[in-house]
Structure 1
Amino acid sequence: MRLLVIEDEHKIAGALKKGLAQEKYAVDVEYDGDNGLGAALSQSYDVMIIDRMLPGLDGVEICRKIREAGIHTPILLLTAKDQIHERVEGLNAGADDYLIKPFSFEELLARIRALLRRPQKTEPNVLKVSDLSLDTLSYEVKRSGQAINLSAKEFALLEYMMRNSDRVLSKDAIISHVWDFDADVLPNTVEVYIGYLRAKVDRPFKKESALISTVRGFGYKLGEA
């Protein structure tokens with residue numbers, strides 16, 4: 001899943017990017033309100049983490065403009081202000097949740113996962129498609145009860161496809177949600193990683209139906225045939 005972090009304190013932003021990357025998320029970082037809003041409006045993200053106090057546009061105004069643009073991506077607002085009216089202002093502007101500084105990284109992760117769960121009709125932390133399951137907390141992937149070992153990027157790709165099961169996903173959509181904006185992604189990178197997943201998710205399970213299919217001219221789909 002791809003996250004946007006808008007945070008002007010470089011030390012905090014760097015720590016968030018490093019920690020979230022270790023949790024298998026692709027992370028883009030902007031350090032001021034204007035560039036942050038530009039990224040939010042021009043790129044596709046699964047969750048946005050926005051500091052309330054920023055150079056240029058503040059976090060509340062960014063939330064408001066994102067919602068005015070018709071973008072419904074979940075927003076987690078970071079704030080050093082603990083007053084109730086400050087929190088209410090952020091929520092009324094379009095934020096889905098808030099976190100008061102200083103905060104623990106574990107709580108941040110829990111809130112991100114909660115935001116990712118909201119539109120999904122799955123078990124709280126486990127995604128399931130047919131006999132394939134993916135645990136977003138333990139990073140365990142299983143099919144027919146058999147464990148499947150995936151690299152970090154394979155895991156991120158599979159998670160995105162499972163969250164959008166039975167939908168045709170274009171290469172551009174996959175790249176925008178699984179890779180960082182500044183990642184060096186070659187034209188055939190998605191094909192290569194789809195091949196890696198097929199080799200682990202489909203081919204060893206010959207008695208089961210293949211779950212990953214190519215929709216020629218459009219992209220890829222994960223789901224029962």
Structure 2
Amino acid sequence: MHIDALIVGPFESVCYLIWGAERRVLVLDPGADPEAIRARLDAHRVELAGCLLTHGHVDHVSALSALLEGGSAFWAIHPRDLAWTFSASNRLPPYYETPRRPASAPRLLEDGQAAAEAGLAFRVLWTPGHSPGGVCFYFPEAGALFSGDTLFRGTVGRTDLPAGDGRQLAASLRKLAVLPPATRIYPGHGPATTLDDEFRGNPFLKRPAPGRG
């Protein structure tokens with residue numbers, strides 16, 4: 001699996017391009033700068049298959065509509081975030097205006113859902129806390145987890161935003177902690193890390209007790 005990380009927007013969100021042998025790309029969290037994302041697609045000579053959203057915050061979705069315009073690529077989001085993502089409550093002036101909703105209907109993500117798109121198999125893990133419909137995407141064959149704003153290197157997503165919930169985030173982290181320790185973590189901001197490194201250096205993530213997972 002090929003992974004290309006592109007930092008976009010004033011909040012330096014990480015947009016990921018993921019593809020395999022089919023050279024059809026899944027774009028995760030197109031948060032801003034659609035022209036830059038399209039240029040990266042062209043540079044790799046790959047075709048956009050669809051967009052996966054880890055959550056609905058404006059800095060992770062603002063390029064979505066422009067990226068999908070004029071094509072047949074799909075987009076997918078958890079219904080609990082779809083409820084507010086394209087509303088005025090999600091604008092953040094002067095940095096971001098209300099995100100424009102794509103013309104096509106979304107695919108709705110579910111906890112535990114197994115999917116195969118563009119020749120890549122992954123599982124959806126519902127990880128609320130930072131937002132009510134936050135999810136992570138786990139690609140078991142590649143040993144890769146795209147964690148959105150749930151888990152970062154050395155810290156976790158904030159819970160003081162509207163609909164944030166610290167207890168839910170703690171439960172979500174316990175769900176992630178049972179993945180293989182060698183799992184590579186690709187967060188929504190900042191550098192990549194591994195689950196094992198986070199067990200050693202992240203005060204919010206605890207190694208599961210023996211016998212779990």
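Rule-based calculations on the coordinates, nothing more; no lab input. Just so it is clear, the model here is predicted, and its values are computed rather than measured. Cβ atoms are built from the backbone, for glycine too; each structure is taken alone.
14.0 is what came out when mean count of other Cβ atoms within 10 Å over residues 138-145 was calculated for one structure; which of 1, 2 is it?
Checking each candidate, the match is 1.
Here distance in nm of label points 7 Å out along Cα→Cβ at positions 82 and 162 has been calculated and equals 2.0, so which of 1, 2 was it run on?
2
Assign the value -11500, calculated as helix-only ellipticity at 222 nm (-39500 (n - 2.57) for each DSSP H run of 4 or more, over all residues; to 500), to the correct structure from 1, 2.
Only structure 1 yields this read-out.
Which of the displayed structures (1, 2) returns the greatest value of volume of the Cα convex hull per residue in Å³, for residues 74-185 alone on calculation?
If we compare volume of the Cα convex hull per residue in Å³, for residues 74-185 alone over 1, 2, the biggest value is for 1.
Out of 1, 2, which structure matches -0.19, -0.25, -0.47 when log10 I(q)/I(0) by the Debye sum over Cα atoms at q = 0.07, 0.08, 0.11 Å⁻¹ is calculated?
For log10 I(q)/I(0) by the Debye sum over Cα atoms at q = 0.07, 0.08, 0.11 Å⁻¹, the value -0.19, -0.25, -0.47 is produced by structure 2.
One of 1, 2 was used to calculate mean count of other Cβ atoms within 10 Å over residues 50-57, giving 25.8; which?
2
Please compute distance in nm of label points 7 Å out along Cα→Cβ at positions 42 and 106 for structures 1, 2 and give me the label with the greatest value.
The structure with the largest value is 1.
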